[in-house]
Structure 1
Amino acid sequence: MEKLVIEGGKQLFGEVNISGAKNAALPLIAACLLAPGVHVLHNVPELRDTKTILRLLESLGLTWEREGDTLKIDGTGLRHSEASYDLVKTMRASVLVLGPLLARLGRAKVSLPGGCAIGARPINFHLMGFEQLGVTCDIKNGYVDARIDGRMQGSTVYFDIPSVTGTENLLMAAVLAKGTTIIKNAAKEPEIGNLIDMLIAMGADIEGRDSDRLTIHGVEKLTAAESRIIPDRIEAGTYAIAVGATGGDAVIKNCNPSHLPSLLEKLRLAGIGVDISEKSIRITSPENKKSIQPVDITTMPYPGYPTDLQAQFMALMSMSNGLSVINETIFENRFMHVAELQRMGASIKVDGRIAMVKGLGGNRLTGAQVMATDLRASSSLVIAGLAATGRTDISRIYHLERGYEDMVGKLTGLGATVWKENE
């Protein structure tokens, strides 16, 4: 097992290119189950999670080939409807095959999902939506066993809380249902818009893109299509925070600044320079860390502050010159990075879903041996290690590799001293 080693204290300068979005690639890859023929996806990141879902598609009978960042996936050979525990246990997004399998085969047996241990993240919204479309769903022996005779029937589905994967799963199920399906209080993340664009390219009839009310008029069949994965807004935000935390000056390239409205405003409030163009963000830092201002954040569904950038912002706030309050409203167990940041000298107190961060007032964190507990916690420790004095060793970096493509190469390109070692 490998660990990440960082010699901290170096400012980040230069340019970094952002990869395709993990959280868009996974549903678009799953959507290839909906139709026979060769689907072509561009800007696909090379990640543990994308490799996992491709192995899952292979187990269902599909074939694929990769050239650079382009994937060609042949949906013709779909013959199985069961996604086993061995594949699903490491990645919650594996549940996204439920909708396409039901739409195309009328049955699906999928192990209850795993992934990061940041909260319960139940799939009850998915199952409730499927049942509204006439599907029978049973949970037994750790599997969701879903089935329907014939096609699903369009209906109205209301989510009490916007669910990203729930919205995506229902979209993929409803496109081949009879009649019209309406999803109310749908999630509005850019990744969902990316999926809608692909489904429309395949022949789906969907109204309401970028809104919380989606109307899907079912069609008889879909065809293979060509699509492009949007840039990863969470990766872009992570590097933007890292540049600010190290006092650097860098350009985040090949991104979409409009997908990060809340983060960019919070960075400005913290005293960090933000200059945006159509496809890039330049981050400039205060001359000294005493100029980093404390800023409160509350995680919210898009376009609010993303929960996937909460841990990274906490690392930045640990170096501010005052008290900031971080309120995590999305997941109930997403402060596991706090104990590791405290090992590096951060002053953080947690009360339920609220973390109070007393900044070090310009003083530096100190390098330490720390352990990654989930994907985004991993990146918060990287940011802390880059800004700290001395050496930081981060173990269990397989979490990091689930969502960040070539982080060592990208950080090295910005002037950081970082490498991998065997533990």
Structure 2
Amino acid sequence: MKEPTTLRIVSMHTSPAHLPGSGDAGGMNVVERCQAFELATLGFQVEMVTRRTSPDDPELSELAPGVRLRQVDAGPPTPLPKSRIDDHLDEFTAGLDALNEVELYHCHHWMSGVAALPVARRRGVPLVQSYHSVAALPGSPLSAGEPPESVRRVPGEALIAQAADAVVAISAAEAHTVIERCGADPDKVWIIPPGVDQEQFRPLAAGEARWTPPGVEVGSNGYLAFAARLQPLKGPDLAIAALAQVPPELRPQLVMAGDASADFADYTASLRSLVDELGLTDQVTFLGPQPRAELARLLRGARLVLVPSHSETFGLVALEAAASGVSVIASASGGLREAVAHGETGQLMDSRAPEDWGRAITRLLSDPSLLAMQGTVARVHARRFDWAWTGQRLAGLYRTLLGQE
């Protein structure tokens, strides 16, 4: 019998502490982890490689049967702002080069691909690239409020798009971006959507009490949920401003799950100031990052989930909300057009005006039957997205590149 295929999932800027059970509301670490676990069930030997962020972390640990986590020294062993991690690309390349042979590399985010490319080429093994996000064009509205991009990012994204043996896009919107903006060969781009854990993210059971924020009194209007990193790109300011547009007699609590990264150390303070300015001090709760189990409880207990991002390659939180039987109001941007079925599982918004978002929230809260129907259809919609299917698609791609199919 043939030995299992060995592969490395490389993610230079993923925090190792988040990989086994991410406390981050964002999607990238979830995607990496779930893909690795599914591939292991299909017989692959998977090694996830990331940059060491603590001197106390072990070099090698087992996350699950067939899945190991390896940490490579590249720069100081501390968390760094994402905008500074690529100062240590050469060190990460050297760390990868020192490891034993594998049959294939799958890299997440542009830095990992640029670092792994010379190693993969020297060893003559395929390299697969996933982006998760692509740099905003200079002067684009998407760049408003964002820290300056590394000068290496745009050329790095183009380099790896054109040099990789395959590019995995999480949505048609992302596929369009990497082809149009980065120059990827369309024949080498595969669209493989994410999955969702249908058991963890599920509707409220009969008689199950809704989750409530610790120490917060939630009235009869319940709460809206926002779950993402607190940074301008994710639009938490719009979620807060939209809440202020909901009539007081209908206005729910707004629960915000997520934390600011090192690139946005002062952003949370500005959001709290906005809350105070709008007179919402007692109606907005900042929870911080949540473990996956708590995030699932938060979503299924919400009356609505808000995803006001300027851009999303897919919008995993919107899909997890759908699996939880909860309607979503989301920006009509990027992959959110694929995660949300407009008018059926929620509402897509072309406008970023708080009053328009406030009206959309008010309309749904004022029509419980419509809200319930959208939640029911959302659950059905989410069944299309399955991690086992995602793993099988990835396995088929890998075997094609390795000449096994």
Structure 3
Amino acid sequence: MDKFRILGRETLSGTLPVSGSKNSSLPAIAACLLTEEPVILHRVPNVRDIATMLKLLEYNGASVERRADGSVRIEAAKITNPEAPYEIVKTMRASSLVLGPLAARTGVARVSVPGGCSIGARPINLHINGLEHLGAVVHQEHGYIEATVPNGLRGNNVHFERITVTGTEDLMMAAALAQGVTVLENAAREPEVVDLADLLTKMGARITGAGTSRIEIEGVSRLHGTEHTIIPDRIEAGTLLIAGIMTNSEVTVTDCFPGHFASLLSKLRQAGARVEESAKAVQVRPVTRLRSVDMTTEEHPGFATDLQAQFMALMTVSSGISFVTENIFENRFMHVPELSRMGANIRIEGRQAIVAGPSELTGAQVMCSDLRASASLVLAALVARGESILDRVYHMDRGYEKIEMKLAQAGARIERIG
């Protein structure tokens, strides 16, 4: 089982390029099931969740060609197995994204219910309720969601009880092939939703309002193939920026869209970081002192929950008391005990973590519990005195493409060991 070995207190320099978005690539790959024609996706990151999703589409009957330039060609000319079996998707939470496309394309879908997740529940009932509004008959048995569409999907108004990114994406894909007009109310506004809408539009879908809380989809009889470039990964961009700030370095994070993580940039400036942004890059420079600021996670355009753990790592080396409130997932403080092992002063009270800084972090052997928790431990290890060993970094590999190589090229003393 791979581990990271990190020797802290090295200054970084140069550029840190951002890969394509994992959270945008996953629904884009699922959308390829909506047409029998080939779709070529560019800038798809080579991470474990993507490999799992591609394996799933191959099981469904699609041909998948992964190219050396980071693009993927997918052709689902015929869907032979409209199912997402547990054996394939048990390590990935995004399996529910194929529920809508399979039901819309074939009239049937059988998808393994997403299992437990260390950061909290992601209820699939929002997907199910939406599909039922569009005319699907859905039931659950033996650990699977089974959907049939006896009379075809028909447009309808769907109001999400709570904002759901994957639910919005799933219903948007299903509605693209439904008869009539579908209106999604209280829809997610994330950049990844907008990116999916852009892809679907290129495929022939009629979608307006993506990026707002009200999305309207006018169904069409069929979609066609196209090419599409995935947006940059805003979570990776934020992680790399925080790495530069914590190590008091001058680095430029490139190939990103700063507007996609404006809430983070605002908080970094409040904390005293020197941040300069351009159209596709953000530069940070050394400062003498960082100050603690409070932060609350919210749906986009608020502060992303996927950057909460990394921001907390930054607060451990900032001066003062910071209140970090997690409003999206109920159990997303798994990194706190491990940060504490490294010397961080953090107390948890319900959905709030109270961070007192600055702490003198020291290297330790720590355990990665989930994807973003892993990133926070890498950040802490970069500034800790001495050596840190991070175990179970396969969590990191689910969503970060060769991050140890990117950091090493910028001057970090980090290596992958067996």
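No lab work stands behind these numbers, since they all come straight from the coordinates. On a predicted model such as this, the values are computed, not experimentally measured, just so you know. Cβ atoms are built from the backbone, for glycine too; each structure is taken alone.
Values for this structure:
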{"quantity": "Origin of the derived value 1.4 (distance in nm of label points 7 Å out along Cα→Cβ at positions 110 and 334; candidates 1, 2, 3)", "calculated": "2"}
{"quantity": "Distance in nm of label points 7 Å out along Cα→Cβ at positions 254 and 270 - structure with the largest value, from 1, 2, 3", "calculated": "3"}
{"quantity": "Computed 2.1 for distance in nm of label points 7 Å out along Cα→Cβ at positions 190 and 390 - originating structure among 1, 2, 3", "calculated": "3"}
